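All of the numbers you see were taken from the coordinates with simple rules; none came from a lab. On a predicted model such as this, the values are computed, not experimentally measured, just so you know. Cβ atoms are built from the backbone, for glycine too; each structure is taken alone.
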Structure P
Amino acid sequence: MKITTLLIAAFISIQLFGQEKFPDGTPIPDWFKKNDIINIKNIEHKYNITDYGVTDDSTLLQTDKIQATIDLAAKNGGGLVIIPKGTYLSGALFFKPETHLYLEEGAVLKGSDDISNFPIKLTRIEGQTLKYFSALINADGLHGFTISGKGTINGNGLRYWKSFWLRRTVNPKCTNMDELRPRLLYISNCNDVQISGVHLKNSPFWTTHLYKCNRVKLLNLHITSPAKPVKAPSTDGVDIDACSNVLIKNCYISVNDDAVALKGGKGPWADKDNTNGSNQNIIIEDCTYGFCHSALTFGSESIHDRNIILRRCTVKDANRLLWLKMRPDTPQRYEYILVEDITGNAQSFLYIKPWKQFFDLQGRKDTPISYLDNLTMRNINFECNVFFNVNKSEQYVLTHFNFENLTIKAEKGEYDKNLVHPFILKNVKVTQ
């Protein structure tokens, strides 16, 4: 069945039976359907950075002057900070209430490759709240913050990537955080955020990190980092960390790690720590994926994810379509997940295995049990090497899987129904 036919059927179904629903049966709010891009003409005050002493020079660090422009806009009640055509080198920038960022076509905000230009602050990274380096773009506690335009935010990550791999050569056990590097965007404790249109590229570390935000829309973005000639390690496209109501729509993502990853906390008592949290009501739709480790990943720093939808997407050359990292030192619950109307290819269709990297029970005597419940994968035409790449483990419990209308071409197409209770399959065709 073609995707066009599926979309028509879905539309007719909505018309006949009412409002769309999340996998747990709760209605999807209309907020997810109202996706007009911010009209910058409605922002009264505009601040072009070149009017405030910033020059088009890709080698001259101009953090202070760009930050001063942001601060001036905030002091005057808010406004649009404009990056015009040209290339502007900067360290960490901190946006203030009622300020917005706009990048004109041909504009490049380029991140410094000197880590000293990114102040250390209390932040969120790898499922922990601790002191670490600021991102290139930082927004905390803002209401209605936007980034828009047709320009580029370039993390300039090559030097950081090379340094990371050199460190790994000397110390194979070094963590992602041991090689000191900034993220590209860090949006925390914000409501009603929209990031649209821009190209986010070459992040030294995670590209777009959302933490404890509500109502965030990522629209029409182009998010990239290379896998060669130098791999860009840990450059996740989007990390959603303890957030609610997030829409990722019409984006292209090709990165040398997970395209979209759900975070929220890690450790044997992670569910007792109020700096951690769950992700709820997340929709990823109408996106295209290039190379990535996984189109959608749960974990490895995640404790609870509910009502997660991936739909109407094309996946090309991913390692995995859906990856659920079951961390044996962390209590996890992944529930009410829907993957539908997908075409393309990946090495693995579904990948579920224990994730033991940097395992640490921190003195806890028992191993926390994790749960994956209510996974539906339907209306998918896909090619892969391995269809059901799932390991049995006493660490986790798998329940209520529903596979429906799957046309799969796989070198290894076998699946074990005994690993999931119940496991319902309807019109599932797997061929070599």
Structure Q
Amino acid sequence: MDVTVVVVAMAALFAWGLLSHRLERADLTAPIAFIAVGAALAGLDLVDGSSDVETVTPLVEVTLVWVLFSDAARLPFQQLRRDRGRYLRLLAVGLPLTILSGWLVADWLFPGLGLWLALLVGAALAPTDAALGIPVVTNPLVPARIRQLITVESGLNDGIATPVVMLAIAGAAAAAGLEHAEGAGGAALELVLGVAVGVIVGGAGGAALRWARRHRLAAESFAGIAVLALALLSYACAIVLDGNGFVAAFCGGLAFGVFAGRRAPAELEFLEQTGTLLASLVWMAFGAIAVPITVDAIDATTVLYAVLSLTVIRMVPVAVASIGAGLDLRTILFVGWFGPRGLASLVFALLALEALGSHADEAVAILTTTVLLSVLAHGLTAAPLARRYGRSAAAAPEPRGPVSDPPAQSPA
């Protein structure tokens, strides 16, 4: 990589650190800024997106591992019991319906994709990224219960969708006759192993860290680094045992959060900050690699699918899942709209591009178009719609009592 690219990337990160508060108040989010930096690097021919996919793959994979682990580990399970019915509705009903509808619409609009790549598109665009709607999940005008609902859904749906994405990539590779393809059956076995490894490593690591704290063996200054290493350990152990590392990272985070005790959120701060740094670099890579592919392949049908994915394909399942949940129409529309597609979706796109090569170009173009549109649409509407919804919700508060604020989301 040219040193000029490093200079530009680091200068962009530093500049955002200096001006982030003011820029976010102007409704400019970090993903928008870093995508623009990456696209500029590609436009100036400082990076060659077509040849740099393999170079950024390790960065992309490590980023997804840390995001999956931290999102799962920081969920305050003890505080979620009160509204568990709503969470289960969104994750057990809304998410599968979103994947299914996205799959069917992709297969209908893009018959050349085939069933596996259509499934990849539907599953990769199902996870939401609450970090793209920071003004929503941090605005005190929005009821804390609704902010927590959006945050919890975002924290869990990427991990739940990951097995479907991996199955789709394996199936697409087998259908294309690629040499490394192992088929959906082998991928399913990897998923089972990934779950087992993640639960064992994450649970054991969390219990060990809790024991070490109780006996004053662990230095607080190194605890964050230990958790960062534990996330990668979950992933690496699964890979060594021919399991799925991403599923292991997600399940490892869940187990860690259960067994690590009350100090777990504090120990996750370093992991989350490191993940934010890598996520920022991934957004730049997205701008440099995926945006040029999108510009070359975009057409009216792709834009139509992106619009449907952000609206009907997301909002109708949310509405169906919310039947009987005690939410009014205004809240259902608000939660349905703020399902931005972000880091997980673009990571899945880059992984598909790395695994399937040119066979995934059309699917990647659909994914990147949807993510790019989501970054712009949700980034620009988050603050004004949050203020408007918050004021209207204050006039008719929920009669179920207060709830603590949701865990903070990373801005990237």
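Of the structures labelled P, Q, one was used to calculate helix-only ellipticity at 222 nm (-39500 (n - 2.57) for each DSSP H run of 4 or more, over all residues; to 500), giving -24000. Name it. Provide the component values of the computation, followed by the final result.
Details: P: -3000; Q: -24000.
Computed on structure Q.
Out of P, Q, which one gives 31 for relative contact order in percent (Cα under 8 Å, 6 or more apart) as computed from the coordinates? Don't jump to the answer; show the numbers that get you there.
Numbers: P: 9; Q: 31.
Matching structure: Q.
Hey, distance in nm of label points 7 Å out along Cα→Cβ at positions 213 and 357 derived from one of P, Q reads 2.3; which structure?
Values: P: 2.3; Q: 4.9.
This value belongs to structure P.
Given a computed value of 0.60 for FRET efficiency 1/(1 + (r/R0)^6) of positions 141 and 301 (r between Cβ atoms, R0 = 41 Å, to 0.05), which structure among P, Q does it belong to? Present the calculation step by step, with values, prior to reporting the outcome.
Values: P: 0.95; Q: 0.60.
Source structure: Q.
Assuming 36, 25, 20 is semi-axes √(5λ) of the Cα gyration tensor in Å as calculated from a single structure, say which of P, Q it is.
Values: P: 36, 25, 20; Q: 29, 27, 23.
Among P, Q, the structure yielding 36, 25, 20 for semi-axes √(5λ) of the Cα gyration tensor in Å is P.
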